[in-house]
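J.: So, here come the structures, one by one.
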Structure I
Amino acid sequence: MRRTPKDTQDSMRRLTRRALVVGGLQTGFVGLLGLRMRYLQVEQADEFRLLAEENRINIRLIPPARGQIYDRNGAVIAENVPSYRITMVREDAGDVDLVLRRLSALVDITPEEIERAREDLKKLRGDTPVAIADRVSWEEISKVAVNGPALPGVTPEVGLSRHYPSGGDFAHVVGRVGPVSDFDLSRIEDPDPLLRIPRFQIGKVGVEAEAEEILRGKAGIKRVEVNAAGRIMRELDRREGRAGANLQLTVDNDLQQFVQARLGNQSAAAVVIDCETGDLLAVASSPSYDPNLFVRGISVSDYSALTENKYRPLVPKTVQGLYPPGSTFKMVTALAALEAGIVTPEETVYCPGHLEVSGRRFHCWKRAGHGSMDLESSLRESCDVYYYDLALKVGIEKISEMARRLGLGVAFDVPMSSVKAGVAPTREWKMERFGQDWVIGDTVNASIGQGYVLSSPLQLAVMSARIATGRSVTPRLIKSIDGVEQPTGHGEDLGFDPGNLHQVRRAMYAVSNNRRGTAYASRILTEEFRMAGKTGTSQVRNITAEERRRGITRNEDLPWERRDHALFVNFAPFDAPKYAVSVVVEHGGGGSTAAAPIARDITLQALYGGNPPLEAYPSADRSRIKALQDRLRREREAREREAQGRA
């Protein structure tokens, strides 16, 4: 049917109204959309920018594995073991105190550790991971991982921690590591960024400290994406660092353990040096301590027990302890006189028990005197008057020159802490040190290793090796670095007259093997291993007249810290010297009774490369040696079981 004009007009009006309604709705929607976009882009821009930034990329350091330390035969003496720890990033944590409270409810953390963590979080950059707890258990790591959403900024990690499987046997050689302190940073001009990582471990003393840059390695870098809640979303990439170099020392693990056990709980030190290479096979100070206590930070009570011990367990006595060498210095005086042509081995000096010098009486240790003494008998029986007389003829300058030629008064370049040079005194030295002139009595005292003369056990071992070989044997402690052999300390010929050296060596042989020798009781019975040695007793102080009136006439009557030091040096075998040994027992009394037996036992252990047969010892010592060997065997087996348990 055909539509009328009126119908057409009505239809057009309806379409127009609908178009207006639809258009209005569309305009309103677009307007609302625009307003929302304006709200998001303008008014909320800062908030969304912050959220976008919080879902950001972090660059973090990867601590390198510290180089391990081995003995000369490949036994591990400083290693890295896995250690679980929990770290926190301050920027990601938000409310640090709240997160720490939640964390301490899950993990056993002491109040001291919490407070230390707060201090580290405050003073370090906000994006630096701070170790909150170290060496936590796997169960505690699991708890932290499960409760991750409630612990923003907290991350459980697996790292490496230092461990010393031999306990205190190498404490004074290898040393120890510990957390970086403000004092450590203050001594470094441009600190490695690694050192600013809280609780990062560096060497504090010993080889660990002296070879720190070699052992530390170089850090790696990783880039991680972190969300707004502080959780690591993913690792984007990493660049591995370089592990520290492995060191192989010259020390022998088994020999070092024996020496440490043989010294026992005495305040003492012993050094064994290879006469051919200068390798230090054993460097032991007693008493020792467990360096593992320092790795995480030692407790106040444990540290106080060490610092308050009168035997000074923290001191490496082998290189830091300085002692008057006593009669072990007599070879220096004898060689100085022989090389200067002032005396012949056959010339004699009469010993009535003393010598008058400038109105002062200098006594021999044997108050009744030794009678007529030549070079060999004077060393064999340790006559003091013979050397007083030599000193007056040769003078202090030649004596001190000979001392330095033999290694005394020299700070050797070994990577241990506080290596001392000792004192080989001269006229000039006394004037510079005290502002006083040298007097003849100073020379007399120096001739028998008293007065101003000071030496370390390391220097005494070097002296013995140089007398044994006639070469400038130099101590070596690092055998190789990452498998690269280091130069030996074989040394050059010292230019001694061979006849003079022979006379001194033969006299030292008589000390240990002649019935009248001061070390005859500590001789070696095995013919091919016979040793040459020299006893020494260095006076700490004189017994006063008042003390004598009170009946104190013997060294053992005095308090321990006022008794004489006991010393012994030797080399063996006599015909083909292989090892030289020095032993110092602080306040031990006589060298023949306290130091010589220890040195003999150590020498035999080195020569046999293990437990010697009991027949090598005088019969009076065999039961004691058998008991010591059995104890060491049990301790070694216990350590092996412990190592297997860790593996």
Structure II
Amino acid sequence: MVDWQEDLITVETASTLDGLFVERVRRSPDTLAYRNFDKATKDWRDYTWRDVARCVARWRAALADEGLDVGERVAIRLRNSLDWVCFDQAAMAEALVTVPLYTEDRPDNVAYILDDAAVSLMLVQTLSQWKKLEPSLADNTVLQRVLIVDPPESVEARESALAEDERLRFVDDWLPVTAPAITRREGDPHGLASIVYTSGTTGRSKGVMLSHYNMLSVAHTAVTSVSCYQQDLFLSFLPLSHTLERTGGYYLPMMAGAAVAHARSVPQLAEDLLHIQPTVMIAVPRIFERVHGRISAQLEKKSPLARWLFNTAVNIGWRNFRRQQGEASWSPVLLFNPLLKKLVGDKVTEKLGGRMRYAVSGGAALPLTVSKVFIGLGLEILQGYGLTETSPIISVNVPGRNDPSTVGEPCRGIDVCVGESDELLVKSPGVMLGYWNNHAATAEMIDADGWLHTGDQVRIDDRGRICITGRLKDILVLSNGEKIPPADMESAICLDPLFEQALVVGEGQPCLAALVVLNADLWFGFAKELGLDPFERESLDDERLQKKVLARIQAQLHDFPGYARIRRVSLSLEPWTVEDGLVTPTLKTKRAKIIERYQPRIDKMYQQVQR
């Protein structure tokens, strides 16, 4: 039996995020800190906090030799790994500001961020990644150093790359063999620690400025809401460039003395879960939806009896859960719960490693039907809510007070109220310092009284739990948590004369799709170029036409982040008009009405995505 023990570092003791690391090393030098997959040995390797401290010392010494000034920006574009952690800690210990980047983001958006933040040094995974990015940086004069973690196998390719670009260094050469032991710096807790770029309403990302205190305080309030012990083992696969993973899956475990295993990739997640056997996992809804989808697909192939047994196990398990929350009375059917859990529930949770105490879902809304299945089978999912601008956690459900139809109660020390138009307003120690180089956007987000305007419409129930009911602005939230401003995308799409009107959809979906009305005058010529009959309705569904249209749409969305990509399109020649109630007299589209009218087409597009 596990002896669960707490060893929580306070915000005051840590002072800064690099101070948190130094204190953890002092307290727990020989306990497990990280578990990483070693590609050379094809096996998992464990690192103690003392081991990590030695690594951080080497990274810190190498960064010091670069001669960067206090407050200069350095970017990280790596998959989750010990290198990510070591670079982040070393940079902060040198009073530098980290700028996390998504590994899958488009080169032009990465180039925009590097330029906007005036990044001096960047760490990337491979030489090929750098080669794809390099053409977009032709006008960049600030980036002085590019570090590459994984060198090419060929010595010739390595030497050629170094000869072609004097900015390049391979990390294995750049890091010193040894370095002095890490020491604690007395940094400003309220100083800028990181600039995290998030999607804005103008199509370009905005840099959210977060201080050490912002992220420390939120990690602390989260860990006092949901238990975390030294014996816990987190599985980290949500990108560390995502603020939820960074605060909740990196700084929080460090604060609690828990260990973290970095998953190899999403495709290998199922295998990693079985091997690592984590006790805690943080994910976006899309992960749970994928597992739920696989379960549903497998059930369709089962016998009616097997399906009945599964559904019965979920329903009785859900009733037992609600009884534990004080929301349902005891029933004789609950006597069957232990047996059904053993026959059905345990088989599912064993595929998640068999040791998971709870999973946290955030970044977007998790469908209640999905929550019900997992909770009914024995895995408690705690849904939370937050924004990058709040570091990011605002509220979370907690065991014993877990209502999956809500995003939980505000965490300790976080004040909320309902403003005009039912908008949720927040005051929190995690509220950002502001947007980098964007005072106007900062003033729009945080009012003169210090309330951050979330843009989300809510109601707060009689138990103080927050229920999201809508959004003041049309912002789509994909199932992976990415937020997209559809109106800006629609305007950009319609700059192509072939497209008369467009509506981007994707709320809660794995990707974006669009309803597009073609310009009837241009349609005939375009159709004939492809050898299509412009008078035939079926021509609009032609695969060649779909590919051509998607390519033209993507060309119009060049300035948007890489995740703002249209994957499916439904074409029409019938314009939306004031008369049919789909646009206003000022020609603004009535989003809800159009979606209602064309729901079957939208459903068809996402059925194609799932195939």
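The numbers here are math on the coordinates, done by the rules we state, and not lab data. Fair warning: this is a prediction, and the values are worked out from it, not measured in the lab. Cβ atoms are built from the backbone, for glycine too; each structure is taken alone.
J.: Of the structures I, II, report the one carrying the highest value of distance in nm of label points 7 Å out along Cα→Cβ at positions 259 and 403.
T.: II
J.: Quick check on the output: 3, 12, 17, 19, 14, 13, 10, 7, 4, 1, 0 is P(r) over Cα pairs in 5 Å bins from 0, in percent, for residues 163-242 alone, derived from one of I, II. Which one produced it?
T.: I
J.: Determine which structure produced the value 1.27 for Rg/Rh (Cα atoms, Kirkwood Rh), calculated from the coordinates; the candidates are I, II. Mind showing how you got there, number by number?
T.: Details: I: 1.27; II: 0.97.
It must be structure I, since only it matches.
J.: Given that log10 I(q)/I(0) by the Debye sum over Cα atoms at q = 0.12, 0.14 Å⁻¹, for residues 339-570 alone, derived from a single structure, equals -0.83, -0.97, which label among I, II identifies that structure? Spell out each step's value before the answer.
T.: On the way: I: -0.78, -1.06; II: -0.83, -0.97.
Only structure II yields this read-out.
J.: Given a value of 13.1 for mean count of other Cβ atoms within 10 Å over residues 155-162, calculated from one of I, II, which structure does it belong to?
T.: Computed on structure II.
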